[in-house]
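S.K.: As structure tokens, here come the structures.
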Structure I
Amino acid sequence: MTIDPVHHKARLEPGLTWGEVAKKLQPFGLALTAGDVASVGVGGLLLGGGIGWMVRAYGLTIDRLQAVELVTADGQLLRASADEHPELFWGLRGGGGNFGIATAFEVNLHPGGTVLGGAVFYEATEAERILREYTCLAAAAPDELSTEVLFMLAPPAPFIPPDKQGTPVVGIMVCYIGDISEGERVVAPLRQLATPIADLIAPMPYL
């Protein structure tokens, strides 16, 4: 992986994970909207579309893709971009690994650094009301805020009270990019939809 922090560009090899990419970009205050978890691979997400935690502000991961180096089925080593083999590049952006073996990706980066992220968990008995209010809040949210709702059994984790572990819960995951104090204001209603079982939302590096 090579990084050009001046021009906000990077060259990624397909064996990387997004956690590795984010960690290397963090010192430069840069990021690339990527997979929801650090273990997601670069190659599959970049060729498949890429919905990540910064999608509302910066689009899909493929929107940042500038070029792909690949080996085609007949053994040619090509570089596909908007100017070189543009039809192949069009197919690669969302077409997965159907056109060859990708060996490198060139991407444009965007600001990263610290985000307001994490999750708040509520008892599932409140789900109907929570989802109704969540839908209204999410529809009115600024592009800097991406959210996700999970229905799950509360894990046996230290942040979950022992009597709630293993019970059905609603989890609202958030990622706000931008001014943290403004993020606290925007996210506050999502943290007050009911009495939380656990609230893990806090400033954190985008990793």
Structure II
Amino acid sequence: MRGNTKLWNGNWDHAQEHIDTLVHQAEIHSLAPFIAPGRARRGELAILRGDPGEGVEDLRTSLAAIHAIGYELLTTEFNISLARGLKAVGNGGEALDLVERTIRNVALKGDTLYLPELLRVKGDVLLATSRDHEAAEKCFRQSIEASRFCGAHAWELRTANDLAALMVATRRISEANKLLKPVFDLFLEGADTADLKRARVLLTG
């Protein structure tokens, strides 16, 4: 889904356009396996744009439809987004349960593509709900290790941003720069994703 690339880049207006086109085409051509995922993308975008309540509702409805038709290809990805939304609306307990359940599922299936992001989100939820810096940092470091294992530099950068931000908040600025700069330098000059923008702010702040 091209809309997912736009979400990653932070290009939300273009993401909305692609998502709306996908859902419209799926509906008029009765392509059931694509309707619910398209609506789930709308939920993801709503969360990113600061409307987690709407996003959570869209994702819950879409995931129920996805389970009903047995089209589980994107379930892990949408569970991650739902967990983010649940955290944003203050339901950290449910978010943590969902992330941990999804981690167990991917471990059973051997499908570890999204393991780095699952571990990152788990750390983020722990930080938001319990303020347990040690547990959150452990999750972030596990996420970075998993990212490196599969060569996923984009996942590594996203988690390095979170861990660096935690280090800055706990007055470990030098350690934060030492962690983040080598990951940031893996990317070509001129790249302009949301994660790279955040990394620049952390490195220059």
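No lab work stands behind these numbers, since they all come straight from the coordinates. This structure is a prediction, so every number in the text was calculated from the model and none was measured. Cβ atoms are built from the backbone, for glycine too; each structure is taken alone.
S.K.: Where is relative contact order in percent (Cα under 8 Å, 6 or more apart) largest, in which of I, II?
M.R.: Top value of relative contact order in percent (Cα under 8 Å, 6 or more apart) goes to structure I.
S.K.: A value of 13.0 was computed for mean projected area of the Cα convex hull in nm²; which of I, II is the source structure?
M.R.: I
S.K.: Can you tell which of I, II yields 10.0, 31 when Rg and Dmax of the Cα atoms in Å, for residues 116-155 alone is derived from it?
M.R.: Comparing all candidates, it corresponds to II.
S.K.: Okay, moving on. Here helix-only ellipticity at 222 nm (-39500 (n - 2.57) for each DSSP H run of 4 or more, over all residues; to 500) has been calculated and equals -26000, so which of I, II was it run on?
M.R.: Clearly, the read-out refers to II.
S.K.: Using Rg/Rh (Cα atoms, Kirkwood Rh), for residues 52-147 alone for the comparison, can you identify which of I, II gives the largest number?
M.R.: I
S.K.: So if we calculate mean count of other Cβ atoms within 10 Å over residues 92-99 for every structure here (I, II), which label has the highest result?
M.R.: Largest calculated value belongs to II.
S.K.: One of I, II was used to compute Rg/Rh (Cα atoms, Kirkwood Rh), for residues 36-83 alone, and the answer was 1.06. Which one was it?
M.R.: Structure of origin is I.
S.K.: For which of I, II does mean count of other Cβ atoms within 10 Å over residues 28-35, calculated from the coordinates, equal 22.1?
M.R.: Source structure for this number: I.
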